[in-house]
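These notes open a run of structures that come right after.
Just so it is clear, none of the values below were taken in a lab; they were calculated from the coordinates. Remember, it's a predicted structure, so these values are computed and weren't measured experimentally. Cβ atoms are built from the backbone, for glycine too; each structure is taken alone.
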Structure I
Amino acid sequence: MKSHELLYLSTADVEKVGLPMKSIVKAVEDVFREKGEGRTEMPPKPGIHPVKDSFIHAMPAYVASMRAAGMKWVSGFPANQKRGLPYISGLLILNDPKTGLPLCVMDCSWVTAKRTGAATAVAAKYLARRDSKTLGVLGCGVQGRTNVEALKVVFPRLEEVRAFDIDAGVLEGYAKHVEAVHGVRVKQASTPRQAVVGSDLIVTAGPILKHPNPVIEASWFGEGAFACPLDFDSYWKSSAMRASDKFCTDDRGQLDYYKTVGYFGGIPKVHADLGEIVTGRRKARETPEERIMSMNLGVAIEDMATSIRIFELAKRKSVGRWLPL
């Protein structure tokens, strides 16, 4: 038997590789095109829930054209923030599609943060108005930041972020970061309504709650707006979601699965998933007046598309540590 090694990439290693957001957005768009063409394998993610409103999910996927196969084992524990620990943590494993042997194990927090923002940007590229200049953000944690970063790739003329967070200190730090890093003016909203009403793009990024108390009303979802909830239906009332002229998702199978375990009781009929939108099999935005929502659940093909590029780049840059299997 031949000896085998795998590459281990810590959080710092993954960051050191330096895969730019522009490349991640392209990778995510490419992988949704593969999905739309029926060239990916991705079962609905199973999970366990040790603590209320927490999750640990197994997310396997295979993308033949990218030679990417593997699984992300990711957790989300909202109470971790009070302990000084990250909400999202976990590991991602890449396997050799020919032999099944593990090729790489990497921290998944950076990947999750970046590819989620990239998926929002891909959805907005097809479903938002091209002249969108204002972004409403509810929840100013990691996703609040990476979504601005990704949306700036697709909407370089983004002028203003209207941000709300229940923690005033987090909101202030977020405003300073976005203005300094992205050169976008941030208006600190004192209520969720102030952040949402009148925004061209809307991203909600709070914790995912099994029994939420949503606040966004249908009347807040303005004509021509595009919305992307990253926290399921935690912020959006059913009536607000049903105000969509087109209701989309990143994966129908995942959405159907979550409905069986108690989420999404009042959502409208799905118009399309992002694979169908990117390939043109279903209509994207057709008029400036349409209200469009993309319920992005976060899917494993995004992780595979991003992590395989990190792996290849890490090898070229000699980043990480080789370990015996």
Structure II
Amino acid sequence: MKKREVPVFLFTGFLESGKTSFIKDALKDPGFFNGEKTLLILCEEGEEEYDEVEYSKKNIFIEKVESQETLTEEYYKKCDELHKPERVMIEYNGMWQIEAALDDNMPDEWELAQVISTVDATTFPMYWSNMRSMVMDQLSMSDLVILNRCTDQTKRNDFRRSVKLFNKKAQIGYEAAEGFEDALKEEELPFDIDAPVIEIEDDDYGIWYMDVMDNPKKYEGKTVKFNALVFKPKNYPPTSFVPGRFAMTCCADDIQYMGVLCKNADIAQYNDKDWVNVTAKVKREFAKEYRGKGPVLYPTQIEKGEKPEDDLVYF
């Protein structure tokens, strides 16, 4: 008999950060919820509430927890026996240690699928200044961090850098505050695209790669500098290679190489999987690898690089 598998979605964040709204929206989304029996464990109550009667009609059942100590192996087992859920969602208390919510105490059938954190852009600077260790604990395990209530004054790059200091794998999304829908139209980049040399930090390679592949015209004639692996395809001439990084797009089983074609390079002294610092001018040209026009690098300098502490790119 096939083992019953129950995905667990853990929602973290401080009170009034938007967890309840996010969960309600998810349960309205047919791409996420399609009538599966769902257990929703509430560890705190904010201003926005759930209609338990209406939710039960939709096969969604709510259990409330008042203390961190309640989340024991016995408690989870009772919940599983009572509801036999197909999915579990936990709205966690922002003041509790995150370790208590992880799956060590959960039934064998339950598996932590995703940790999602919500953050209020208007209060984050205060929390970061005065309760940094608590913020780091809340966001340290997050796969996705949503910064809510953004305006055109929100320093999104500062927020992103703060999170990436202790959680490099987290995806980061932004939601505009009411009345500020235009604030998020132009995505901020974590590097200065108008600098004489656009320096790409190790943690920002994935963002740069996606942007230069989507918008090669924006980089036409500009000079970039980044750290990357050497990859020499066998059918390439000796002066061409593809500097890039391995990226985890969704899970450990889905790792892909993301590189940019580089021509006229003095690369003979380097081997595949060596790390190099590439400084190169970007041109938009036709290349068969792109099946059309795309970014092609022409290096002005290639130096020995260093393997980053975490050499994977995360999305």
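See the values below:
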| read-out | value |
| --- | --- |
| Mean count of other Cβ atoms within 10 Å over residues 125-132 - structure with the largest value, from I, II | I |
| Which of I, II leads on percent of Cα pairs over 20 Å apart, for residues 197-276 alone, largest value | II |
| Source structure (of I, II) for relative contact order in percent (Cα under 8 Å, 6 or more apart), computed value 14 | II |
| Origin of the value -10500, where helix-only ellipticity at 222 nm (-39500 (n - 2.57) for each DSSP H run of 4 or more, over all residues; to 500) was derived from one of I, II | I |
| Test item: Cα extents along the principal axes in Å, for residues 141-244 alone calculated as 55, 34, 22, pick one of I, II | II |
| Cα Rg over 2.2 N^0.38 Å from the coordinates reads 0.96; which among I, II | I |
| Mean count of other Cβ atoms within 10 Å over residues 5-12 - structure with the largest value, from I, II | II |
| Test item: FRET efficiency 1/(1 + (r/R0)^6) of positions 133 and 189 (r between Cβ atoms, R0 = 35 Å, to 0.05) calculated as 1.00, pick one of I, II | I |
| Structure responsible for 2.4, with distance in nm of label points 7 Å out along Cα→Cβ at positions 77 and 101 calculated and labels I, II on offer | II |
